[in-house]
Structure I
Amino acid sequence: MRQIIISDIEANQRLDKFLMKYFKKCPKSFIYRAIRTKKVKYNSKKPQGNEILQKNDVINVFFTEEQFSEFEVQKEIQKVDITFKPVYEDHNILIVNKPMGLLTQKDTKTGHSLADEVLSYLLENKSYDPEVSKGFTPAPCNRLDRNTAGIVLIGKNLISTQTLSEMLKTKQISKYYMSIVLGMITAPIILKGYHLKQEGKNEVVITNHYSEGAKPVETRILPLKTNGRYTLVEVQLVTGKTHQIRAHLSQIGHPIIGDPKYGDPLENKYFKEKYHLKYQILCAYKIKFELCSGPFAYLQNRVFTVPAPQSYSEICRGESLL
């Protein structure tokens, strides 16, 4: 028999979902059969499986030792070099500044990502113990392209992760980006359109008219300074689709400088030769907690910012955009 006491990090999830995470190699059918046949007790009672776990709840699991060995997966967290900069941290949340060139989530089993760095960091500062919290693993709640620098949010417990994800989805957290675009923009612009992924490509198109499978998007542009040829802009991402900012700005004739997919090849060549720029100038530099309740009520109206990468500042100085 195995007794599991729910930690505050693991609370606020369904019993059946928790057991599937705890016993990762166990088939779903086996979990549900164990619940039906009283091989799982929840606070000394037979559960239904849909109970929402609370801190200090007790789960007794009556598997054989061979089954425990077969179904459990030991979490192995490798210590890796930390390249992100912590922006803010408390018992619920970690806000970090992701550097350019780092994936948010790794794309191969042997790859390296921000998610790996976060686990290593939290393990080091004792905010996370994989042996205690087998039913929850901290992970980024928002994603940035590999070569987009800036703010990423991480929930340090399950309820914080769920709340952050919902707040991002319902626009309770506003996200702002800094970029340099081709052309002169002198007044704010609200862009609306339809976002459609290209079959077989890691690219999207944004159109003014709906087509099957397209999703509505909105992007708001605020010009900060222009030299007549280029404009430093703040971009508020109202919706959050893949490559939305890059494709939307390109669609209106103001592509982001350095963008290899949606940018202007001649302009990109100029910036590569003069500033050694290889990727798009795009930084998720600011977030604001607009409407907070529950575990994040204390963050109401808080604003967090990060500086743009040094190379961006050099370009702004060189092109008289500061």
Structure II
Amino acid sequence: MKITGTFIDEITHDIPSQNWGPSEWAADFNVMRQIGIDTVIIIRSGYGPQAIFNSWALCEHRPMLPVREDLGNLFLDLAAKNKMKLFWGIYDPADWISDPRRALAVNRRFMGEVHASYGDHPAFGGWYITFELSRRKREQIDLVVATGEHAKSLSPELPTLISPFIAGPKSPEQSDRVSRAQHEDEWGEIFRRVRGTIDIVAFQDGHADYLDLPEYLTANLRLAREAGIKCWSNIETFDRDMPIKFPPIDWRKLEYKMDAAREVGMDKLITFEFSHFMSPHSMCVSARNLFRRYCERFALSVNLDGNAAPD
């Protein structure tokens, strides 16, 4: 079971920019297509004062840095060229946890602008609700539900996706960590709340201990299916165990996580994220080596000429 989807992290938050232009992005999309990736997900199209296009809705919300290159159009065009579908990630105001009402208000306007500007593009394949749930916190769940409802009002035919994290032993907030049994209890209720507004869930797989991961994957898949929600696995290709943020993951760990997700029957494997942590074009040499190991595992032959045309 191969990785067939990836996030695109261009509005970087905690990993460095690779300073790519259109030619570098074109080369990377070309490689993604060759290894079987059919889905790309913009993790966020804006964060704080940055955005991937000049947005009037965000400029009304707060002062924004100017955008010289419309990456929304670029990513959609490259996705179409490579026969991929793109999920559009919404705006993260950076304070959504403390002010969810404000986050919803600005995103209603912003998503309307995105829909008017890009919604007719043939590669526009869905919405990614960028707010990362973890625990049974009412205001956060309400925000995700309301945002999903707004996405459905704009694009009734398109799916909505979330990528929550497990409040396990590697969760960022130690005081927020819960047992596996409590995780199952809370997410049973969360799924009942979001059903009808969220179509796909892709849990991040990096916050649990490796040996416990199969049990978490099994529970997540069962709970999602009971709620009528598709369950993907977000196979993180960076390593949370290192003292620095964040190096590409050890191949043996990645292989283990892919095998675990396949064995429990996940619907699809996606990753955060190909371009930084797994691409042959990455700024990290170890990412290029990870790409070689991945290609060896699946006997993939890749042409690294960025101008190669899709089949």
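Each reported figure results from applying straightforward, stated rules to the coordinates on display, with no laboratory input. In this text, all values refer to a predicted model and were calculated from it rather than measured experimentally. Cβ atoms are built from the backbone, for glycine too; each structure is taken alone.
Here are a few things to note about the model shown:
- Structure with the greatest value (metric Cα Rg over 2.2 N^0.38 Å, for residues 52-187 alone, set I, II): I
- When Kirkwood radius over Cα pairs in Å, for residues 156-291 alone is calculated for each of I, II, the greatest value falls to I.
- Winner on Rg/Rh (Cα atoms, Kirkwood Rh) once structures I, II are ranked, highest first: I
- Of the structures I, II, the one that 24.2 was derived from, the read-out being mean count of other Cβ atoms within 10 Å over residues 84-91: II
- Which entry (I, II) yields the derived value 4.9 for distance in nm of label points 7 Å out along Cα→Cβ at positions 132 and 252: I
- When relative contact order in percent (Cα under 8 Å, 6 or more apart) is computed for each of I, II, the one that comes out at 20 is II.
- Here mean count of other Cβ atoms within 10 Å over residues 12-19 was derived from just one of the structures I, II, and that gives 11.8; the source is II.
- If helix-only ellipticity at 222 nm (-39500 (n - 2.57) for each DSSP H run of 4 or more, over all residues; to 500) is computed and equals -6500, the structure in I, II: I
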